[in-house]
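*Asks:* Before anything else, here is the set of structures, which you'll find just below.
Any read-out appearing in this document is the output of simple, stated calculations on the displayed coordinates, not a laboratory observation. Quick caveat, the model's predicted, so the values are computed rather than measured. Cβ atoms are built from the backbone, for glycine too; each structure is taken alone.
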Structure 1
Amino acid sequence: MTRFAYVNGRYETQSAASVSIEDRGYQFADGVYEVVALWNGCPIDLLGHMDRLERSMAEVQFPNPPSRMALKVIARELVRLNRIRTGILYIQINRGAAPRNHPFPGDHINCSVVMTVRHGLGPSDTEIENGVALKVEEDQRWRRRDIKTIGLLPNVLTKQAAKSVGAFEALLVNPDGTVTEASAANVWLVDAGGDLVTRPLGLDILGGITRARVMALAADAGRKVREATFTLDQVLAAREVFLTGTTTFVLPVTKIDHTVIANGHPGEIACDLRDRYQAFLNAHEPDTSWHVG
């Protein structure tokens, strides 16, 4: 089946789509992005993703950002053209094309807008049933991790390091021993008292859309959530550990390096939150999910 992409005003086959070789996203990683889950034809938490995308564009000072209404119209048509039911929508906004020079090129440049979609979403049945392993890696990313920038080489390298030893993800740790997040997910633990703990928002982590949703689901279930920093030692000794993210949903962690977490099986609280998140996905309706914000 032919796959279509959107690039700067045109829907084209993905094999033919292209941007200028002087696009600043290509030359400087001068761009931001969002990944939106598509479930039964519905965008999940679209309002949160659009809010975060606009924040990212403002933080990197794009002078002429596209409107969220235009982006939603483009995205919905792209999903229709590709006949996607369950998958992901990828949105990338670059500063635009200009002769290569480090300073911003000026307000006369229009942003580049690229969108693609692909089928498939969520962890495998085996990963859900057994949980996943993490590999500890030093967090060497830049200091503005709160911006969802396309400059992801450190994330790529740590994710590959995890894959090379058969782990699902990299657990990123600062030199002082505090955990930030994973290369592409937020990290949670359940402490001895049954409280959920995840790192507070700030410059050190990306404010995950699924993270926010799971916090709300946990509150609805009467579970206590604390936003606090925690160390690698605390994670290794936790009652449960799990990840949240657009493509991971709620995914239990059962091993970190050579340490088995608790009894080595997905924890009760993580499994309950996973089921609640799945129910949240299933409750979406195509006619209303696009009409937000």
Structure 2
Amino acid sequence: MGTVLIKAGIFLCMILLGILLRRVGFFQKDDFSLIAKIVINITLPCAVITNFAGMELDFSLLILSAFGLGCNLLLMGAGVLAARGKSKLDRAYNIVNYTGFNIGCFSMPYIQSFLGASGAVAACLFDAGNAVVCTGGSYALASVMVGKRNRSPVAAFFKKLFRSIPLDTYLLMLLFAALGSKLPTPVVDFAGIVGGGNAFLAMLMIGIGFEIHLERSRLHSLLLHLIIRFSICGLLAVLCYFALPLPLEIRELLCILLFSPIASASPAFTGMLGGDAELASTANSISIVIGITVMTALILLMGIAG
């Protein structure tokens, strides 16, 4: 128990460091985007390569990718239903913000710290399905809804989707695993050094972008959003723990991943749609607090930390 709390405390301190450094002026709000680009396009893909390298991949676990996609589609449907009778912009907001799990920038470094490379690979497989939605799929659909794209929505969806470097990395490593091939040792060594910084940069980035300030008139929308999302995730966790035909350690991992924070790109996508970016940022920040609390509690409860 003490080891789990110490590790969780270290991650929390990294986030608090980001908050503190922004408060004292060391970082500015715009620095969040720069660090996010480094994490998403450099350190996260390198961490994925390192986790996959040398692992014997059980292809029956590809069901995790389908599960990650299915969870997002369910949340998307719930968001659309919650906005019935409201404006197209409200429905677009829900499509972008009800969906998406922050696996790469939050849960994967967190999980890897507790469960090692095998847990991180399982998280990557879940994230491969999740990434279809949160790295551009939800934004493409929401853009069509509010009329921001005149071209084919299908073409827009796939163009945005396959410009995601993390998703491309997942697919590449899965292809190497399917072919029984391995990357050259120098490439893996380089990825190991760069990817080693992913956890710190990801948590620092979260702290820099952490914001909780909102007018009282929008509290109802905020609470409704968080209650619906985490209630559904809680029900999915119970379902996958007791009903999925997977090994116990995988079912436990899925329960933890389902309480991941909202995808970090959601506030940016909301602003690009012309929606309430401040509400999205506040919901995102609160989801981080909920995520780190519940995920740590589950790790303690299940006793699965290595």
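*Asks:* Upon calculation of helix-only ellipticity at 222 nm (-39500 (n - 2.57) for each DSSP H run of 4 or more, over all residues; to 500) from the atomic coordinates, which of the structures 1, 2 produces -8500?
*Replies:* 1
*Asks:* To test your reading of the models, identify which of 1, 2 gives 30, 23, 19 for semi-axes √(5λ) of the Cα gyration tensor in Å, for residues 108-251 alone when calculated.
*Replies:* Here the read-out was taken from 2.
*Asks:* Rank structures 1, 2 by distance in nm of label points 7 Å out along Cα→Cβ at positions 260 and 284 and report only the one at the top, that is, the highest.
*Replies:* Comparing 1, 2 by distance in nm of label points 7 Å out along Cα→Cβ at positions 260 and 284, the maximum is at 1.
*Asks:* While we're here: Given a computed value of 30 for relative contact order in percent (Cα under 8 Å, 6 or more apart), which structure among 1, 2 does it belong to?
*Replies:* 2
*Asks:* Something else: 0.05 is what came out when FRET efficiency 1/(1 + (r/R0)^6) of positions 84 and 228 (r between Cβ atoms, R0 = 25 Å, to 0.05) was calculated for one structure; which of 1, 2 is it?
*Replies:* This figure was derived from 1.
*Asks:* State the single structure among 1, 2 that was used to calculate distance in nm of label points 7 Å out along Cα→Cβ at positions 28 and 52, giving 3.7.
*Replies:* Computing distance in nm of label points 7 Å out along Cα→Cβ at positions 28 and 52 on every structure in 1, 2 gives 3.7 only for 2.
*Asks:* Continuing with the same structure: If distance in nm of label points 7 Å out along Cα→Cβ at positions 36 and 236 is computed to be 4.2, which of 1, 2 is the source?
*Replies:* 1
*Asks:* Can you say which of 1, 2 returns 4.5 when distance in nm of label points 7 Å out along Cα→Cβ at positions 60 and 92 is computed?
*Replies:* Of the options listed, only 2 reproduces it.
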